[in-house]
Structure P
Amino acid sequence: MTLETSKNLGGIGAILMFVGVFPYINSYGVIPLVGLILVLIAMKGLADYYKEAGIFNNALYAFILAIVGVVAFIAILFTAALNMLSQLGLSAANMADWATILSTYDWTGAGFSTLMNFAAYVIADLVVLFVFVLVTAIFLRKSLRLLSAKTGVGMFGTTGLILLIGAILTIIVIGILLIWIAMLLLAVAFFSIRTQQAPPPPPTQV
């Protein structure tokens, strides 16, 4: 894969991830997923071109951790919801009677305790997700710092820093906004790579 191809794939992929948050473009997550795959392919091409495996490896670790984190989050939340429904006496078999059961339930006793247990599970689940998001951002920053050093494009390093700050601040809306903005900066960084360069420098020791 040529440097020009990697540059364009990365830029297009980052743009797809940036615009993929909009409902009328999202297409059930397909657009941002395609963008993510294109970015990974670009990272692999750039890692091969610059002979720096860390560029791709750290990005791949981040991708894997993101998937594991989302799966773990959904699994814990689903298990907690099933447990709460079971304790409330709700099941698929009596779904037609759920309104009646809930309206006559003792919410000051066992019902309150059940809801508090579910809330505790949700909070713990959010903590797990936060940890995965943070570690994912750390690996991405390592990848982008290496890429910045090899390409001479400082925007990659800036993007990695903003991603890390956004991950730390995901507990508030501003964190998610920063991560979204970082996708646009990533696109700018990819398109800023100069294809007419001297031979790539030797591998960086990290």
Structure Q
Amino acid sequence: MMRVATAHRVLLAAALLAPVLAGCRQDMHNQAKYKPFARNAFFADQRASRPLVAGVVARGRLDEDEAFFKGNINGAPVTANPLGSSREVLLRGQQRYNIYCTPCHDRTGSGEGMIVQRGYKQPPSFHDARLRAVPDGYFFQVMTNGFATMPAYAAQVPARDRWAIVAYIRALQLSQNATVADVPADEQAKLGAAQ
């Protein structure tokens, strides 16, 4: 009987000490490492984060084309859309514009979308002279990074679709600000007959 009581005490003590003893081993918790942006006296610049080695290949996508993925060249906005304005690009741009842009900018680009009608701050009209004069890269950068109350859309809209939206915005601007002189000569005669 005494042996059973002693055995129970030993088992109880082992059960109580097991979690404590298991908690003493910190090999995986106390690793030698440097946290990002922490100071490190080992390096001359005192930074733990090191710059990438030349020739490193990106994991996933390699967004190396600054003009296409950032909308600028040497810090200045790209002047012309790298996708151009083919029918396919304009149709894709219209589709993406209708999904992402019309809630604020409306279908004509006047800045009177449904959200604005419900009290959200009105964005400028794409038909203002200032916005008709900006380079294409300006619109791309605003969509990518956001501006004022407009959030960034880089996470929701891929770069190719952002450029397609830029092409469609230009088409909207042209549709609202075109003159008869913008119409090809052979088509001008048809306009005269229609009036």
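Tabulated results
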item: Distance in nm of label points 7 Å out along Cα→Cβ at positions 4 and 172 derived as 8.6 - corresponding label from P, Q; result: Q
item: Comparison of P, Q by distance in nm of label points 7 Å out along Cα→Cβ at positions 156 and 180 - largest value held by; result: Q
item: Which of P, Q leads on mean count of other Cβ atoms within 10 Å over residues 36-43, largest value; result: P
item: helix-only ellipticity at 222 nm (-39500 (n - 2.57) for each DSSP H run of 4 or more, over all residues; to 500) from the coordinates reads -14500; which among P, Q; result: Q
item: Which entry (P, Q) yields the derived value -0.62, -0.90, -0.99, -1.02 for log10 I(q)/I(0) by the Debye sum over Cα atoms at q = 0.17, 0.26, 0.29, 0.30 Å⁻¹, for residues 108-163 alone; result: P
item: log10 I(q)/I(0) by the Debye sum over Cα atoms at q = 0.09, 0.11, 0.15, 0.18 Å⁻¹ from the coordinates reads -0.58, -0.72, -1.01, -1.22; which among P, Q; result: Q
item: Top of P, Q by relative contact order in percent (Cα under 8 Å, 6 or more apart), largest first; result: P
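No value in this document is a laboratory result; all are computed from the given coordinates. A quick note: this is a predicted structure, and the numbers were derived from the prediction, not measured. Cβ atoms are built from the backbone, for glycine too; each structure is taken alone.
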